[in-house]
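Take a look at the structures below.
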Structure P
Amino acid sequence: MATAAETRGELRFACTQCGACCNRSPEVALSEAAALSDVFVFRLMFRLYELPRTGSGEEFYESKRLLAAFAARKYSTKRRQAGKPVEYASYLTISALALDTGAGACAALIEGRCGIYERRPAACRTVPFHYSRPEASAEREFKAFVATPGYGCDTTAAAPIVVAAGRILDPEARRARSDAIERAGRDRRWEEAILRRLKTGAGDDALPSLREIEANAPFGATTVSMRIAWQIAAETGAIGAETCRTLIAAQAAVIDRELASARCTSSARETLGEMRGEYRALLNG
């Protein structure tokens, strides 16, 4: 039975630092990956989202606005539904995904606690919400999050109200959502440079084609070595050559650390070994 507060649309939340939601390493913006290059091994990630060209309601229009803000490219596609063609908008996002080495937990956890709490990325700062999802869906997303088996979130009357009347009230979550959109704008030049290479190939087979990304979309995102992203950033002036070398050295060190860890799975070791070879060649070349 719903409580009186829930009936009024008030939802309460406080983190108990149980660590249960830190069950994987995060997806971050490109500039966040640069800031956390000494913590995680990153893969460059391409993901496609689709939304019907027409719709209604606050959640639909906010979804369009957020997808447009975070996507590197938007283009039209058609899908057949009930035998009829339906127009969709496809949004290609470019981000960085921290490689899962098989530990079953975020690589930044130290004895069950976040070891980078003051530096944690936007995806972590907006828990129990996500900065890329519409505020209009906050109540539904919240309820699904706190109901996850094993999560120890405090949703009692002692916890602060974080949602009321369908609006997010938590100040840090609101600030992180705003910061994420501003960061997307700052990263746009870098993403566009990657996109240009994606479209033309530019003689480098390190990047997939758009057709490959589309073919893989029903099964998940497409990832490649982050090495090419660092290089493109340096070549286009998004970062300096020395900064690029520092990032590559930091990633190489994290890869060495992960390979030395007993928690690293055999499949992760193969990927890490390939990436280490790339990074060492750049550092020695």
Structure Q
Amino acid sequence: MLKEISSGVYLFRGGSNMGLIVSDEGQGLLIDTGLDKDAARKVGHSLDELGVELRAIIITHAHADHFGGGHYFVRGLGVPVYASALEAAVIANPLLEPLYLFGGAEPPKELRERFLLAKPCPVAGIIKPGPMNVAGIEVEIVPLPGHAPNQIGVAYGDVLFCADAFFPLEVLEKHKIPFCVNIGLALETLERLAESSYARFAPGHGDPLESVEEVVHLNAVRLREIKGLIYELLDRPRQSQELLKGVCDFYGLRMEMPSSFYLNYATIHAALNSLQAEGQVGMCLEANVLLWLRVE
């Protein structure tokens, strides 16, 4: 579904949203490319209906549901893709996503499905925070790390395409544990968004918003709650998987797929890393078992 959220600024609503900025000359800049070629084709049809010539793509972060359609635009139409440095490495080498989820080892087939393993997409250029002219369109690249290491947002006028810096309330309610690689950075990102002055926010999932104060607050509450739960569970030394089970049990969450396990496992480790950085927990080896424990 295509929605115009400001003059010349559009949001393609779907499982993963895509943004579009159109210049006065009818040239387009696409923000993210959706999960796969089917999502990309739908965008292509909408571009034809709008009479827009797609000139460039910016990928906000290297998760398959946000760059999986990039292969279609690059290989089929020759449209250049831009991304931040670390995310660009994964976009060009998508095996890295299931590889890091599986602890750096060759990932099993259960972690090679399309939501975790996209087709490779060459990256034409590396982008950094600050003003940037892309295909004649002036945008601001905004750092939004936490959900992904080098996640960025794209600001144009009073609109911010803010990727997965936060999740809508229905997503939090459904999945309970938001994916996060660095909780400290994620909380800083949420705080900056709450204090920002954009008139409209276009997230990677859910509807565009004119105010993000409530949703940002609830996302921050959930991340802090997960940290608190883990600290409470460490009434005795425990393994990471025990902590994941405890958090899932608290939320009444039953994981049905190995991919869900590994995605949630990453967030548990992000919480442990945050607690360790604050000096609240540490790790030890006991009888060849790695355990986490409170630091008294």
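Each value in this text was obtained by applying a stated rule to the coordinates, not by laboratory testing. None of the values given here were measured: they were computed from a predicted structure. Cβ atoms are built from the backbone, for glycine too; each structure is taken alone.
The table that follows gives values for the structure above.
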item: When mean count of other Cβ atoms within 10 Å over residues 41-48 is computed for each of P, Q, the largest belongs to; result: P
item: Structures P, Q, by mean count of other Cβ atoms within 10 Å over residues 81-88: label with the highest value; result: Q
item: Read-out distance in nm of label points 7 Å out along Cα→Cβ at positions 65 and 97, computed value 1.0, structure in P, Q; result: Q
item: Winner on relative contact order in percent (Cα under 8 Å, 6 or more apart) once structures P, Q are ranked, highest first; result: P
item: Identity of the structure behind 3.7 (criterion: distance in nm of label points 7 Å out along Cα→Cβ at positions 113 and 185, calculated), options P, Q; result: P
item: Structures P, Q, by mean count of other Cβ atoms within 10 Å over residues 153-160: label with the highest value; result: Q
